[in-house]
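Read the figures in this text as sums done on the coordinates, not as results from a lab. Quick caveat: nothing in here was measured; it's all calculated off a predicted structure. Cβ atoms are built from the backbone, for glycine too; each structure is taken alone.
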Structure I
Amino acid sequence: MSTARPPFAIAALAAIAVAFFALPLAGLVYRVSWQTALSDLLTPEALDALRLSLVVSMAATVLGLLLGVPLAWFYARVIFPGRNVVRALTTLPMVLPPVVGGVALLAAFGRRGLAGEWLDAGFGLRIPFTTAATVMAATFVSMPFLVLTVEAGIRSVDRRYEEAARTLGASQWRIFRQVTLPLVAPSLFAGAVLCWARALGEFGATITFAGNLPGVTQTLPLAVYLAMETRPEVAILLSLVLLLVSLAVLVALRDRYLRLD
């Protein structure tokens with residue numbers, strides 16, 4: 001890594017950029033009412049929202065691993081017509097406005113949606129405005145982060161290990177389990193953590209598809225939104241909690257896998 005003194009203009013602009021991102025965090029820390037912070041954090045509403053956020057984000061991560069890892073392997077190992085289009089479609093939630101994602105989920109799984117009407121008529125299942133809808137919304141917006149991370153990891157694997165296992169008679173499933181997955185473990189872990197962090201902070205798709213029902217669909221970001229109207233000091237405290245969790249995740253991943261000096 002270069003230790004040469006950077007040009008003043010570049011250093012100044014870099015400092016402004018850091019300040020642009022650091023000042024909001026400093027503002028939250030400054031505005032928190034530390035005298036009542038613990039009692040505010042332990043209110044039933046905050047605890048319910050925190051519990052639901054943890055449950056939803058973990059469920060979304062499990063779903064992301066279950067569905068996203070095979071999808072990432074498929075993208076990395078199988079060539080098929082329209083692969084780029086399908087990949088773009090499944091990673092679209094990364095750039096799609098979350099509210100639009102919620103509207104799309106309603107159009108698909110609402111009572112009169114493409115699949116929702118059939119589920120309601122055939123099985124009596126009504127997904128919107130339930131905890132299941134909250135998990136689906138979180139999975140929809142977070143799984144692409146896992147897919148792209150794991151796909152990149154699989155593409156970087158030396159395929160000679162897989163070929164050696166194949167020549168020894170291992171099945172494709174066994175190669176995937178015992179060779180590919182251990183080799184991409186760092187990417188798998190990083191993708192899962194990013195998926196979890198994105199699911200933990202999901203707001204737009206959740207409030208559109210699942211609503212803001214305390215104890216049922218009201219996750220921590222939604223509790224922040226509601227508290228801003230009635231108890232802004234609680235909203236600031238909960239925002240700081242979410243921000244610190246996200247910051248810890250990013251720092252941990254960067255230190256562990258990028259190995260920056």
Structure II
Amino acid sequence: MAVTFAENGFLKKYNSGVAPVGFFNYIKDPTIMYIAAETGLDFVIIDTEHAVMDRVDVERQIIAAERNGLVPMVRMPDTIPHLMRSYMEQGAKGVLVPHIHSKEEARRGQGALRYAPEGTASCCRSIHSDGYNAANYMAYLQWVKDVAYIPMIEDPEGLEHLEEILDVLKPGRDFVLFGKADYGQALGTLRSDGSIDPAVIDAYHEVIRICRNRRIGVMGCPSTSPEGQSATDVKKVIDEGTSVVVLNTDQQVISEGFRRITSNCGNGLLNIR
């Protein structure tokens with residue numbers, strides 16, 4: 001079975017009023033998709049901004065996510081239209097673009113994911129998403145209308161122009177993700193203890209308020225304590241008004257899990273009898 005044109009489970013869950021939960025994928029091994037799916041996660045964001053992922057890695061991860069029932073998304077390093085279209089052709093059901101500052105930038109990214117007359121994506125009838133079968137291409141054109149476009153607001157300029165950026169988005173399909181760390185870095189308020197400056201929190205709540213008024217969903221990243229993220233952290237970002245939860249990177253989750261174990265192994269616990 002090469003093609004199912006399955007319904008976008010991420011959007012189905014969101015539009016039913018339940019927050020989807022996913023994570024950032026930095027580890028290249030496709031086994032991580034199996035593990036994530038077995039634990040009940042809904043989606044994965046395959047990272048090409050900070051992780052060392054090339055196009056072959058992304059395609060392999062997308063296929064592994066599909067086969068294990070995770071909705072695959074990709075975070076871009078920038079607005080790169082031909083790559084955004086390529087990842088959509090590979091099967092990505094959502095594309096995130098960092099540091100969107102203006103309506104013009106948002107429109108360029110949105111256009112890269114839409115075929116004429118809505119956008120500028122180039123067509124090809126031999127792609128993973130249509131099963132390399134030209135007979136499926138018209139069905140593919142309908143299927144990709146539900147690909148989510150997700151601008152990331154990570155700078156004061158992006159917040160200043162947020163209303164205009166939202167003009168480019170479609171409620172029920174597109175989302176916004178607010179990057180607290182990058183916003184804090186832009187303000188020069190990053191803290192070594194990981195706490196967040198009140199100005200960043202105010203901006204975060206303002207993004208949520210504006211997006212909710214425009215019926216655009218917000219992806220929320222729970223704050224991380226030294227012990228790692230918890231269900232309480234997930235509930236907190238939902239209570240704050242976000243509608244999609246993005247957990248830490250798979251690398252961080254593994255690191256935090258190991259640290260929880262090793263940090264409790266002192267006081268002679270490891271002494272050999």
Worksheet item: When FRET efficiency 1/(1 + (r/R0)^6) of positions 140 and 204 (r between Cβ atoms, R0 = 35 Å, to 0.05) is calculated, the result is 0.45; to which of the structures I, II does this value belong?
Response: II
Fill in: Of the structures I, II, the one that 0.80 was derived from, the read-out being FRET efficiency 1/(1 + (r/R0)^6) of positions 108 and 244 (r between Cβ atoms, R0 = 30 Å, to 0.05)
II
Response to the item:
Value -23000 of helix-only ellipticity at 222 nm (-39500 (n - 2.57) for each DSSP H run of 4 or more, over all residues; to 500) was derived from the coordinates of, among I, II, structure I
Practice prompt. Taking distance in nm of label points 7 Å out along Cα→Cβ at positions 124 and 212 as the quantity of interest, name the structure among I, II where it is greatest.
Written response: II
Discussion item. When mean count of other Cβ atoms within 10 Å over residues 44-51 is computed for each of I, II, which one produces 16.1?
Written reply: I
Worksheet item: If we compute distance in nm of label points 7 Å out along Cα→Cβ at positions 164 and 196 for structures I, II, which one ends up with the highest value?
Response: I
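Hey, log10 I(q)/I(0) by the Debye sum over Cα atoms at q = 0.10 Å⁻¹ derived from one of I, II reads -0.65; which structure?
Checking each candidate, the match is I.
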Response to the item:
relative contact order in percent (Cα under 8 Å, 6 or more apart) gets 17 when computed on, of labels I, II, structure II
Discussion item. By the measure mean count of other Cβ atoms within 10 Å over residues 188-195, tell me the structure among I, II with the highest figure.
Written reply: I
Worksheet item: Comparing mean count of other Cβ atoms within 10 Å over residues 76-83 across structures I, II, which is largest?
Response: II
Worksheet entry | Read-out P(r) over Cα pairs in 5 Å bins from 0, in percent, for residues 52-171 alone, computed value 2, 12, 22, 23, 19, 12, 7, 3, 1, 0, structure in I, II | II
